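Dropping the structures in below, format is structure tokens.
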Structure I
Amino acid sequence: MKKLLIAAACVFACFTANAQKLDKGLLWKISGNGLTKPSYLYGTMHVTCDATLDVHTLAALDVTDQLYLELDMDDPALQSEMMGTIVMKDGVTMKSLATPEDYKVADDFLKENMGASLDMFNSFKPFMVSAFLYPKMIDCPAQSYEMALVTVAKEQKEEVLGLETVAEQMAVFDAIPYKEQMDELVKTAKDKMVNDKKELAEMMALYNTRDLNELLAFMDKSGNKMMAAHNDVLLVNRNKNWIPKIEIIAKAKPTFFGVGAAHLAGENGVIKLLRKKGYKVEVVK
């Protein structure tokens, strides 16, 4: 269960519209507006086949003093905090959100792919079960850029922190109707992940081109309607909440920020929001 929870915490890659034209690149330098030293912003892919960090990213990690991710991924309390937030409110269960026929399809699918009955997760937010399945959607051992960044930070004896708490992140999946989450899980089960695997492979290929504009355009056309319909909750609101935190953190000490690449571009992406605040945000690589 611990490995599943950590994997799920790495999977909150979100989907958005409003693609803003940006230079190609995943690594961005933040400077100006009173910063004595630059900080860096990096767009991650939460599940991938190869999370090797390039020399430019390693160099940025060398000249910063701490690592901030969406969540504090090395917090020993992460698992227990997630366990306290993954259950649906008001006693809602997945059985109550699907027809008996659809629930059985999802149950059989989970048994086949995870060796566990859906009954074990009946009170969980359906998106959590979908997140557990992400490593099964790629034809390789799953890796995470977040964990690669944490490894370097630990080697450098630097602190790892989070822009939001587990409770704040998991509240997103209370704001999205549980029924929509369940519908997506049932769709995945009926399709046996065929479309999910195809989309994730295409997304990884686009990520490797470092073209955030094309990545966002692709995500906007995703077959996952739940994600596209709740862009405000999944991305925009969170981006806006992060900006004052990033400002305070970057002014205190040079920091490496690593967040899902979908958070970077667009009218309400982190890059443009920081530029609106007067910071110079320029591509490194």
Structure II
Amino acid sequence: MSVHLVIQGSTVADLDLERLAQLSGARQALRLGPGVCRLIGARQLPGIAEYCGRAGLDFGFVPGERKLSDMKLLAIDMDSTLIGIECIDEVAGIAGVRAEVSAITAAAMRGEIAYAESLRRRVELLRGLGEEALARVYDERLRLSPGAETMLAAMKRAGVRTLLVSGGFSFFTERLKTRLGLDFTTSNVLEIERGRLTGRVVGQVVDAEAKAAMLRSVTDQLGIAKAEIIAIGDGANDVAMMAEAGTAIAYHAKPVARDQAGYALDHVGLDGVLNLFAGN
């Protein structure tokens, strides 16, 4: 099986391409655009990761024959992955407790606090906030990550189903599901009484294991194999889900997620996922 080394960045200089071809022993270099190239017949040799790190480039060794049409399901995290914000931090900003909530969010994403505990502590800080704050965040602050729509459009063309798995809130996931035409979602439900947040979530917290369980459930429902699944996440809460996928991608991620993923995208948008597959 031929192995390709995919190099991506804002631009890939000719000198970088030449040097990486030498380092990897590639037999051919293909430019797919100013910011992406494939090195055909590459080998995983010392020095490649270090060189790409210095040059600000993402890299990944991929099976040359693997196509996007071989995939059946994309599972993707929401906050700081599909979208460029942490919704709970933005809601907390309206409530005047952003610093406290953001500190807990960051610790949870690094794996320092169990996610369920971190969520309960953060949601408690929102008690009494009017539910209109959620709509303000969606309308005024929520933005898709760069390349998200391009990636999702390509997934649909290839027949890949989509699952949004989030430790965030259904207020946002359900709106994104409708807006983007996603197939499945799972997330936490905020308890609201008389138009105000109670500081509690309804039912079981969607933590790392719940995300993984949802992915397994959809996988069983669709009758697909692990090799046919792509999972994308950015934090500790995504690691178990990513372990269920044949292709695990850490997107602008914390080290705990990056260390467990097969690929890391730190310098390009979500459309960079497509370049890890041939013929898309």
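Read the figures in this text as sums done on the coordinates, not as results from a lab. Just so it is clear, the structure is predicted and the values come from calculations on it, not from any experiment. Cβ atoms are built from the backbone, for glycine too; each structure is taken alone.
Observations
- Answer label among I, II for the case where helix-only ellipticity at 222 nm (-39500 (n - 2.57) for each DSSP H run of 4 or more, over all residues; to 500), calculated from the coordinates, equals -13500: I
- Of the structures I, II, the one that 22 was derived from, the read-out being relative contact order in percent (Cα under 8 Å, 6 or more apart): II
- Identity of the structure behind 5.3 (criterion: distance in nm of label points 7 Å out along Cα→Cβ at positions 23 and 191, calculated), options I, II: II
- Taking distance in nm of label points 7 Å out along Cα→Cβ at positions 55 and 263 as the criterion, the top-ranked structure out of I, II is I, with the highest value.
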